[in-house]
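Engineer: These are the structures, in structure tokens.
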Structure 1
Amino acid sequence: MNKTKCIPFLALVAMLSACTLGNSAKMKKYSKEVSAADWNAGLSEAMGTEDISSKDMVVTVKAVAKMTELRTLNEEKLIDSSADIKGTINTKFDHDTDVGYGETKIGGTMKQKNSDGSSMTYSINNSMKRYYQNWEFVVDDTPTTKSVSVDKEHKQYFVQESNPSSMALSYAIMPLLALGSLPMAYEYADAEHKADFAFYQDGKMFTGKHVGTEEEDLNTTIDEQPVTYCHEKTVTTSIAQLEYKKSGDKVSALYLRYQSIEEETKEYLVDYSSYKAGTVSKEVQDIFLDVTISLKELDLQPIDLTGYIDGGDDVEFGLD
């Protein structure tokens with residue numbers, strides 16, 4: 001993992017804020033396995049028919065992102081690198097006014113050691129505050145509405161393709177989408193791949209897990225002959241977990257945890273590009289989100305953008 005490769009990974013977690021998470025950012029223990037059908041039915045019964053998407057929300061996300069790469073040849077370490085980033089995101093969204101607000105920071109370090117004895121350390125420590133709202137203005141006598149993120153401190157706005165709720169609640173939506181997609185993917189999986197899924201219900205906590213493995217031989221042409229130059233194996237583990245809190249018969253808070261672990265191993269069978277035969281490269285990317293969604297009455301009002309300037313493209317933060 002060279003420096004240029006590490007930059008996208010740092011961007012990957014750039015909405016995280018630097019903080020000390022200790023042991024709080026981890027999955028809670030789950031043990032009571034149930035069928036996918038019972039899991040779905042239990043979750044539907046627990047959540048009821050209430051549409052929480054129409055509620056005002058306060059969202060806190062604790063997160064940890066780690067990435068390692070170890071490249072070896074005949075047991076000699078060619079590259080040994082790691083990136084470690086921790087953070088939190090604090091956002092609010094007022095459904096009635098369609099206005100959001102978010103505070104984010106990021107802190108992390110990437111380290112790399114090479115076989116020639118050289119080493120490198122790259123650190124990042126950034127912060128950002130944004131309001132999210134719709135902006136109504138007139139172009140050639142025609143009323144126009146744009147979604148914008150707003151930097152109040154520097155009096156700038158940035159036109160966005162996403163609406164204010166998507167911008168403010170993206171990290172809350174991600175675990176919910178993962179949780180919902182697991183039973184759907186299980187339903188459409190063939191008999192062999194259904195074994196890759198598992199579902200658990202422990203009281204008010206619902207956990208879904210999927211472990212998928214893909215293997216592929218990579219081919220090329222050398223001296224006009226087809227050659228398999230590399231064997232690639234990727235193991236992807238996705239775990240989504242939901243707990244809920246109710247006030248009376250209504251949901252008042254959701255606690256979501258989501259983890260994605262991707263382990264990719266490449267073994268080069270012949271000399272190829274800059275890789276020698278026998279080179280083994282193993283990369284592990286582990287992202288964890290611990291999300292709390294509280295349903296509270298908010299009063300966020302749009303900012304008057306009079307005097308603000310178009311900042312062009314905003315900083316791209318996200319888990320893309």
Structure 2
Amino acid sequence: MSNKNLKYLVVYNICEIGKRNCNWYIQCLDNLLKANYNNFDLAVSGCIVSEDTKKVLLEKYKGKIIFNFIDCRLPVNITFNHTVKTIVSKLGRYAGYIYIDSGVDIDTNTHFIEEIDRRYSTGKYEIIFCQTDTDTGYHLLGMGDRGTPYYFYDHDYIVPIGKACNLHVACFGDKMFEYYGKLMPDIFLAYCSESVLSFLSAALQSKWVIIKDMILSHIQGVDGASIGYDHEGPVCFWNNLYGGLNMLDIIKDSRAIALGLGYEECNRIMMHDANKFTPEGYAKESELKNYIKEKLFLTDEMLNYNHIPYELYYKK
């Protein structure tokens with residue numbers, strides 16, 4: 001059952017590199033503020049947001065919503081991580097950190113945090129996904145196909161090791177934040193982040209679950225998917241990393257192979273070693289979490305988050 005005493009940080013992620021979407025943001029934020037959970041903070045993580053939109057949002061919500069505006073082009077994984085890290089440095093840690101993409105409107109699903117909390121309170125899950133009505137990617141799990149909607153109605157779904165689907169609303173637990181120092185693997189410029197999530201949780205002896213029944217409204221491409229960067233990159237979509245990093249250095253790394261790591265398995269780029277995981281889906285090799293922290297997250301030398309320019313507005 002839901003605890004309702006655990007505190008969550010809900011982060012709505014926006015970007016106006018392509019176009020202004022202020023009215024849509026207001027609709028989504030108004031509904032998020034109606035969430036019937038008594039212990040959460042709502043934040044907006046904005047990348048290159050127009051001054052007009054900033055002004056409107058601040059005038060309407062200042063004191064009710066935390067705002068972190070980042071005025072340089074960065075992938076959403078990095079801006080989300082930066083927002084979480086910055087808020088935690090000011091307000092302290094949360095039980096979990098809920099990522100929401102700009103195209104998601106919870107509409108009447110005001111119980112979504114409570115549903116997340118029901119799962120998180122069991123102590124079994126460090127990654128909890130909410131379902132959306134579009135762009136689920138469940139065909140990658142072997143459920144339906146790309147053109148046929150499929151939803152989990154009668155049971156929660158535990159995502160198996162090496163499998164993945166599309167991320168639109170996800171709660172990451174504080175155990176992940178504590179160990180990795182961030183939540184979203186931030187070496188990726190556009191695609192493929194989801195393909196490693198099962199390993200992040202398994203390495204911490206936890207699981208990734210998709211919540212049954214509840215379907216949130218999602219409009220694709222509101223801000224533009226990974227709009228700040230070429231989706232293919234100079235090489236290909238699965239080798240499109242920050243700062244010229246090369247995914248081949250991981251794929252061909254004997255250490256990664258020995259620890260059982262997989263990557264973009266839906267395209268058979270790097271298949272994991274099932275023998276390195278328990279029947280429950282936990283990593284047998286304790287070193288896997290160290291490798292993930294070292295290789296799937298940027299070091300300070302690659303990108304020092306403290307050097308990212310930002311404007312933070314919050315009620316002290």
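Engineer: Can you tell which of 1, 2 yields -7000 when helix-only ellipticity at 222 nm (-39500 (n - 2.57) for each DSSP H run of 4 or more, over all residues; to 500) is derived from it?
Structural biologist: Going label by label, the one that fits is 2.
Engineer: Here mean count of other Cβ atoms within 10 Å over residues 117-124 has been calculated and equals 17.8, so which of 1, 2 was it run on?
Structural biologist: Comparing all candidates, it corresponds to 2.
Engineer: For distance in nm of label points 7 Å out along Cα→Cβ at positions 61 and 253, the calculated result is 3.7, so let me know which of 1, 2 that is.
Structural biologist: Value 3.7 for distance in nm of label points 7 Å out along Cα→Cβ at positions 61 and 253 corresponds to 2 out of 1, 2.
Engineer: The value -0.42, -1.11, -1.51 for log10 I(q)/I(0) by the Debye sum over Cα atoms at q = 0.09, 0.14, 0.16 Å⁻¹ was derived from one model only; which of 1, 2 is it?
Structural biologist: Among 1, 2, the structure yielding -0.42, -1.11, -1.51 for log10 I(q)/I(0) by the Debye sum over Cα atoms at q = 0.09, 0.14, 0.16 Å⁻¹ is 2.
Only the coordinates and a few stated rules stand behind these numbers; no lab work does. Note that this is a predicted model, so its numbers are computed, not measured. Cβ atoms are built from the backbone, for glycine too; each structure is taken alone.
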